[in-house]
Structures are given as C-alpha cells and as structure tokens.
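Nothing in this text is a laboratory measurement; each read-out follows from the coordinates by a stated rule. Not measured: the values here are computed from a predicted model. Cβ atoms are built from the backbone, for glycine too; each structure is taken alone.
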Structure 1
Amino acid sequence: MIPAAAILRTQDTVTVLALLDKAAAWLVAQGRTGQWGTGRQATDPRRIAMARKWAESGGLYLAWLDGTPVGALAVGEAPAYAGPATEPELYVNLLVTDRDHAGKGIGGALLEHARELAEAAGKHLLRLDCYAGGDGALVRYYESQGYTATESITVDTPTGPWPGQILVRLLRLAA
C-alpha cells in the first residue's frame, strides 16, 4: 500500500487526463467500453472541462509512487444527477488508478484520504457514483472499500444513457 504522505493536492490536469487515458485504454483492451467509451479522455472537451473544474476547486489529489503519478482523487460537491444528500457530505467525483500498479492499494489509499478529508471537514457522509454496467465489478470494488450501494441512476450523456450506481459510506465523527 502507498503511504498517505504520497498523496498530494494538485492542479495538474494534464497528469489526471493522462491517468484517465491509460485507464480508458485498459478498459477498452478488456472489452469494457461502456464506462468511458473508446476515445482518448485527454482530447474530450467534456473530460477536459471536468479535470479543470476539479483542479480549480482545490479538491484534486494525486498519488505518487517512486516519483510517478499512479492515481488521482477528486472530491467536492455532488453532481446534480446524484440528487441531494441526507447528511453533510463530501462527494468523490473521481477515482482513477494506474493499472500497471494494480494490487498495491492505491485506490484504497485514495479513498482513505477522502475519508480523512471528510472527517476533518465535519462531514458525516462520503458519497460517490460509478459505472454500474457490465459485470458490476466496479460496484463490488467500492462495496469492498466500505461503501453501500443505494440507488441506481441513469445519466444521459452525448453517447447515450450511462448506467450508474450511487454508493455511500457513513462516517463516525469523533465526539
């Protein structure tokens, strides 16, 4: 597992887009094109705008391993399609890791960092959404990280409907 000290706040959208491109290429090679399609993320105007928004919000973090960026986390406000939260929350807008480093706990470390950020801000809830199509592996991953699936969603995108799942993690704040 990577040490928490290797997770740093950033405004580096180019690195985030490169991580997204690498993850998307891995998904395509696996025949899993429903999550992000088949195109490059770094040339998609929607994805570029999202990366810039995450960076400008101050909620973008990169995980580093031996001087190499190996994951990214973006936290902030929930997107409109997620609906309102029932508790004060921090929303995980992005989690992406470099598949060349799979099994090293990078995603888990980034999600733990999100929990620490939420608790420090006095939030009672972490929420996120993920792709719910295909074999459901991504939903199962988040469940293995302590999240509970709540409602299923469908998001209209320029390439068609995107099946999603909202997941939550209740936090126990110190008294």
Structure 2
Amino acid sequence: MSAGKDPGAELVDVVDAGNRVVGTVTRREMRARRLPHRSTYILVFDRAGRLFVHLRTATKDVWPSHWDVCVGGVLAAGESYDEGAARELAEEIGVAAPLERLFPFSWEDATTIVHGVAYRAVHDGPFRLQPEEVVRGELVPVDEVFARAAREPFCPDGLEVLARWRAGT
C-alpha cells in the first residue's frame, strides 16, 4: 500500500478456486464480501538465519495488532506474484533483495480466502518500516517464533507458511 492512499479503494483481482481472475473489485468490497484474492508471503531472514517478524498496526483490515512472520500482502489488480512480492518488500520494510519463490500457498478462514505464493529473502537490514502498516520489527530465531506464537497473537496464515517452509514443503 502506498503512503497517503486509501487502501480500501485499491483495486484487486477476484479469483476462482483455480486461481483464475474472474473480476476486479475494491479492496474494501473484497474484504466486506470475503472474496477470494491473491497475496504474497515473504519470509525475510538475516544471514544468521533469524527471521524478521513485525507487529502490524491497529488499523490493518485483517489481523490488526498481530505479529506477522511474513512481509507481503494483497496483489493489486493485474499484478504478478513476483511484482507484488518485490513491491511489498520495498514498501513494508524498505528492502530490495533477491526473492526465492518457495511454494504456492492457499489459506481460508472466517475472515479471508487467499491464493498466494510464498517467497524467501535474505537481508541483514537496516529496515525502513512503513508506519501505516508496521509498528516495529525484530529478528528472531525461528524456534523462538513458535514459542512466542503460543502466548502472543500472530497472523495464522503466516505461521502456516513458516511451518511449511520449516517442514521442507
């Protein structure tokens, strides 16, 4: 999301169960109607293997004030996964880094239906956090992330991406 713009007015593609575009709506309508859409999930590690986790702002439209293990987000209408991942990495944490495509990822719960792609990036910082989306961030050993998730609110889709990456799938 670009600073200063109304994120609810952004256009996003609606997709079917096969991840084919079937329409375009505003992000606000997509959220209100729980329409399936596309998103990216980027696990950002430093060279020591620690994972960048960040606290989402209280104004996020899904999982506000939750910790997130993935940088990323909803694709703009017509945007490719690779384009969206690079854009989100730059917008959210101010990083340009090579992206390794890991696996396709789908998530559905009472809040959202997402068809996504998971990526991995390596960057030691510094990170320039987007104040509209990120309160703060830190580099954490992966085992500690799962321990913290047992006692603090984390985005469930990101945790699933991390679990799948850790399991080698």
Distance in nm of label points 7 Å out along Cα→Cβ at positions 87 and 143 gets 2.0 when computed on, of labels 1, 2, structure 1
Quick check: 2.0 is what I get for distance in nm of label points 7 Å out along Cα→Cβ at positions 63 and 151, calculated from one of 1, 2. Which structure matches? 2
Tell me which structure, out of 1, 2, gives -7000 once helix-only ellipticity at 222 nm (-39500 (n - 2.57) for each DSSP H run of 4 or more, over all residues; to 500) is calculated. 2
Going by percent of Cα pairs over 18 Å apart, which of structures 1, 2 comes out largest? 1
So if we calculate relative contact order in percent (Cα under 8 Å, 6 or more apart) for every structure here (1, 2), which label has the highest result? 2
Figure out for me which of the structures 1, 2 the number 1.1 belongs to, where distance in nm of label points 7 Å out along Cα→Cβ at positions 95 and 119 was derived from the coordinates. 2
From which structure (1, 2) was FRET efficiency 1/(1 + (r/R0)^6) of positions 31 and 135 (r between Cβ atoms, R0 = 25 Å, to 0.05) calculated, if the value obtained is 0.75? 2
